[in-house]
Structure 1
Amino acid sequence: MDADYIRNKITELRIKKNVSEHRMSLDLGHSRSYIHGIVTGKSLPSLTEFLYICEYLGVTPKHFFDTDEENPVLITQLVKEATSLSESDLLVLVHLANRLKK
């Protein structure tokens, strides 16, 4: 994993969110070219900015870097919802997931 992965993943998730580089830059409180500078390789975000970018894109850093996940935004949402479920509801969810995989 390298800087190209980070740039490409930001672009992929930004496109899935249907937001422009310009809009994302402004939403994050930066100049309109901030994201463009990242995705073109001119700069990389600081750790703090990376965490804001993940939050903006709706993914956890773990899901951002998981190369096996095709839908990190949906996985993040599912995990967030699952944390408030009771143990019995979690068991139902696990059973359902196993059934859907077949």
Structure 2
Amino acid sequence: MPERTPKALRAAIAKHTPKLLPDFDRNWREKIADTYDLAPVPAFMARWWSEFALARDPQLETKVHRLEDEASQATDNALAKSLVEEAGRLRREASKAEPGQ
């Protein structure tokens, strides 16, 4: 994982998970650059830190997306809830990655 700065995170995304770069740049423009408001930077970083942490592990990313897809198609509320909770747990675990890991 890179340093916890927008610049370092963007460089890591560009190098290791370039498929995320267009969405990262669009989201940066919408939330930060076009508004000239730095208040959303912590939330922006939390979201994209998690997205990058997940995307750098293709097996984990596939598992999380599969759980989310299954939840969206589940007809049983309890099953859908458990699938979404598991996907969320995996996302939270991935987002705990620290710089240098």
Task: Structure (1, 2) behind the derived value 32 of relative contact order in percent (Cα under 8 Å, 6 or more apart) - done: 2
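Please state which of the structures 1, 2 yields 44, 30, 21 when Cα extents along the principal axes in Å is computed from it.
Values: 1: 48, 25, 24; 2: 44, 30, 21.
Answer for the origin of the read-out: 2.
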- [ ] Could you figure out which one of 1, 2 the value -20000 for helix-only ellipticity at 222 nm (-39500 (n - 2.57) for each DSSP H run of 4 or more, over all residues; to 500) was computed from?
- [x] 1
Open item on the list: With mean count of other Cβ atoms within 10 Å over residues 47-54 as the yardstick, tell me which of 1, 2 scores highest.
Closed with: 2
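Coordinate-derived values only; no laboratory data. Values in this document were obtained by computation on a predicted structure and should not be read as measured data. Cβ atoms are built from the backbone, for glycine too; each structure is taken alone.
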